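Okay, got some structures for you below.
Just so it is clear, none of the values below were taken in a lab; they were calculated from the coordinates. Treat the numbers as computed from the prediction; the structure is a model and nothing was measured. Cβ atoms are built from the backbone, for glycine too; each structure is taken alone.
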Structure I
């Protein structure tokens, strides 16, 4: 791909700028975020085909992948981290159901383990840890010595904070995060930061933010809120959150509830809220 190639890197791009560059540069390979793939897939009149598109930063929903491929050709996923580089990648030779369902196979030499027992016995999904022959060995302390025994490592391997599994077919599937972080528009969003922003609205008594699905820009964010004295509706709460959050971190929707279910520890019962949101979704259909 890179032999005698010319590379055009666009910073802070949007679809209009991208199409202008594309007309001048005429790329054969492109590297995009899933949200950018969605934006291009929506433009039905634009149907330039590439030899290959690589998407990194988050999972591309299956329906978006198929719409994109109809207009622009094969799309594969790339998965990795700052510390390790590329960990897994799809292949143009993979059938479309594997390219939409997984992040591909681990790179040569990459070892995949789990930091804990599976959180789902049927799916065998738990936090993923990686050892990469070309990756970083660890972080360094103020003396320049390598640290591999802090919470960022498990048995000498980097904890990714991603939950998933390496299937018996050899394909890596990432299903979520273990640290209440999600990706939106290729950026990490802390659910706690969104909750703090919602609570800056004085009418909000309590707020819990869940990730309960996928949208074209990444993980779907649903905020469950308790408000004082009918102090706002779903739309006004989202509008107020925009004053304190970047656009990619604003919840996709807000659900009002009378009280937040809590565990014996006093923490929000996220599992119970997840079931409540799922039931609300079914009732809305």
Structure II
């Protein structure tokens, strides 16, 4: 018997890492016109970005259904002492509220705690990883849940966009709306703070934007865990990972992950980000 950790696909966790840590990922939905796909299972990142950049229809996203969360809870809960579900910020998606409703309806003998991460992408993923490591170390239900609640206070996500067009189209622009009147050539930077997208700054060149998000991440550190996300610029993400390695403990490596279809619908091509779990 053990504690199971669940999240949703907006966490952008690499599939191999989720499997290694025993994390169950409930896919959100990506919709192109009349076609609906499950994030990460029915649409690859390459297929998604090809459609996003060259297709005539802009995608929309939606939360998993209550039934899908119930199915996930009941599937892992049969052999569990408890379930901790950590989900994307309730200010950015209905997913958290759907998970809460599903937890109330699931027919299980073990407890379920649903945690609002107040984060997205690997800002969420960092909290999920911390909880999963605790569960794998044999911690009980209350301890794993507390690790999740505590880790979300140390998790941060910053990003540089090539354009705010996709964030605006998706309706997730939040307080970064203040950027909309700026010159188009300015590269906007955002931070996920208090559960929503907020402006971090703007740079005149992409390279200066990269330097700025690296500086912000360093000021937030030192880090216990660190990841670099990208939509279409993998080489830049790898370079950022090398640059940021120094704020991690010796022997700990940053990892690079791609913004999946759900998050990619809002960040668009050319986006890069840094997510980290600040050291205690």
Computing relative contact order in percent (Cα under 8 Å, 6 or more apart) for each of I, II, the value 12 comes from structure I
Value -0.65, calculated as log10 I(q)/I(0) by the Debye sum over Cα atoms at q = 0.10 Å⁻¹ from one of I, II, is from structure I
Across I, II, mean count of other Cβ atoms within 10 Å over residues 151-158 reaches its greatest value in structure II
If helix-only ellipticity at 222 nm (-39500 (n - 2.57) for each DSSP H run of 4 or more, over all residues; to 500) is calculated for I, II, the one returning -11500 is structure II
Ranked by distance in nm of label points 7 Å out along Cα→Cβ at positions 7 and 47, the structure on top of I, II with the greatest value is I
